[in-house]
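Quick heads-up: structures coming right below.
Derivation of every value follows stated rules applied to the coordinates shown; laboratory data play no part. Quantities reported herein were computed from a predicted structural model and do not represent experimental measurements. Cβ atoms are built from the backbone, for glycine too; each structure is taken alone.
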Structure P
Amino acid sequence: MSTLTRFLCTATAAALALSLAAGAAQAEKKDITIAYVEWSDAVVATNVVKTALEDKGYKVKIVPLSGAAMWQAVATGEADAMVAAWLPATHAAYNDKLKDKVENLGPNVTGAKIGWAVPTYVDIASIEDIKGKAAMFDGKVIGIDPGAGLMKASEKAVKDYALPVKLIEGSDATMVAALKDAYSKKQPIVITTWTPHWMFATWDLKYLNDPKGVFGGEETVNTVVSKKLKAEAPEAYKILDNFALSLADEQKVMVENEKPGASPAETAKAWVAANKDKVDAWSK
């Protein structure tokens, strides 16, 4: 074999290797895992973005976790994304610990809020009012998942306001069940809650004033992704980056999810089908 022939063979082999490498680099991964907390708003947002991604050919797995585990899963790359990161206050501890290991794509919902609420028939206006009326509420504030940012803020509220009450741990579902039961009997109850949540469209509720600012101000719900997602799945990254819902849209789907026999996957598909222009914009 001549020197020229050997050179040409070597050059051809190198070019082929580069071509194969480039092709591999351009092959976008199609399996996406999204972590979420089982809060009503997160269920809606997660299923909506799941549907949008599936419509673009992705295979999407959604995994319910605690708030801490959700952040950790995205930070380690076990999950590719979450659309349920409440900032700046609710998930502040998780964000402070892991912000350098994830990429925050910004808010997908604005105007969110956390705090304590009571039915409007309950004659108190502020968290401070509970101090002298704890017996009215059986000395309890009905909470959600232990370790949730809202629960940590609620623990601080009990301490800062020196309230003679016990914070009851549970879940979104158990909190709502307690509210539903108390409301049907017109009994006083204090719940830990947040907006967006479907119960504000179902019952007449009011947030209690928080003069000490324990629960902070307006929150945003953010999309947070794995550091490697943009390189591995740029089109999925683009959809997640552009993903956004209004409070009204999210709460509307939440109400649908509470109807007997409703499936969050199906209500999300129905919303996506009815809002094609909004969803299509996430891919642009």
Structure Q
Amino acid sequence: MLTKFLDPKNDFAFKRIFGTEKNKDILIHFLNDMLTFKDRALIQDVTFLKTIQDPETASKKTSIVDILCKDEKDNRYIVEMQVAKEKGFEKRAQYYASKAYISQVHVGGEYHNLKEVIFLAIAEFIMFPKKKDWKSEHVILDKNSYEHDLKDFSFTFLELPKFQKSIHELSTISDKWMYFFKNAEKTSEKDLEKLVGKDMIIERAYEELDRFHWNEEELLTYDQAEKYEGTYIASMAQKYDEGLEKGKRERELEIAKSLLLQGIDTDIIVSTTGLSKEEIEKLQNS
């Protein structure tokens, strides 16, 4: 069934809502709503920066972020929409942050002028299984005193699968943003009225997802981004299955080698490991 609202997790739609000059007020609201600022004021303005952080490796996905911007005090913000579960994504987050940090250093620049880097990711998979909350915030603390002396890096992760509230249970603007990312496509006009309330910025975000406000070329780009993401996820799943199969076979070979060293009969090894007689004979002769 054709729905009125598109998926904000789609790469093209995500950047249309949060990564354009026209809608930068939506991005500012989103950052202020989802990040915790203990020692300074909220963001008043942002300037978009090039998302390709390393021109020499621009063709590699690891050098490109979804949204990179700075506020009026030159603090850097990276905002990522991560749909496919990717091994080591938390390490890639730290890589992105470090690139944004060192990119501030110019010839003759001084380290004391380096500004904060704040990384925010919306993940459509569970990153931290042991954590119950859908939002986790990570900073560098002193191991003994827990003092926050090194303040230039912070990471906030929003795990969509952990957010289970219905539209009737939404009580904060953070709840509404999470519901937006998780259920925008399924939101009806009637539900939207309940959802928005006094939070007009959420209504603005939904307006950007209204397919009837998109032209044919934009919808085509949206569909292409969706197909690419689907292909990418399928590719990751295939690699995962191949990895499991490879690991299983390697274990079978190790068990077979161990049994051969113990002088166990070949037929027993075949029934135990699932390997063929030819494979076991090959192991004997290697």
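Given a value of 20.4 for mean count of other Cβ atoms within 10 Å over residues 86-93, calculated from one of P, Q, which structure does it belong to?
Details: P: 20.4; Q: 15.0.
The structure behind it is P.
Taking mean count of other Cβ atoms within 10 Å over residues 30-37 as the criterion, the largest value within structures P, Q is that of P.
Looking at mean count of other Cβ atoms within 10 Å over residues 70-77 over structures P, Q, structure P comes out largest. Source structure of the calculated read-out (distance in nm of label points 7 Å out along Cα→Cβ at positions 46 and 134, 2.0) within P, Q: Q.
Name the one structure among P, Q that P(r) over Cα pairs in 10 Å bins from 0, in percent of 6, 26, 29, 19, 10, 4, 3, 2, 1, 0 was derived from. Spell out each step's value before the answer.
Values: P: 6, 26, 29, 19, 10, 4, 3, 2, 1, 0; Q: 5, 22, 28, 18, 11, 9, 6, 1.
The read-out comes from structure P.
Using relative contact order in percent (Cα under 8 Å, 6 or more apart), single out the structure from P, Q with the greatest value. Of structures P, Q, the maximum of relative contact order in percent (Cα under 8 Å, 6 or more apart) occurs in P.
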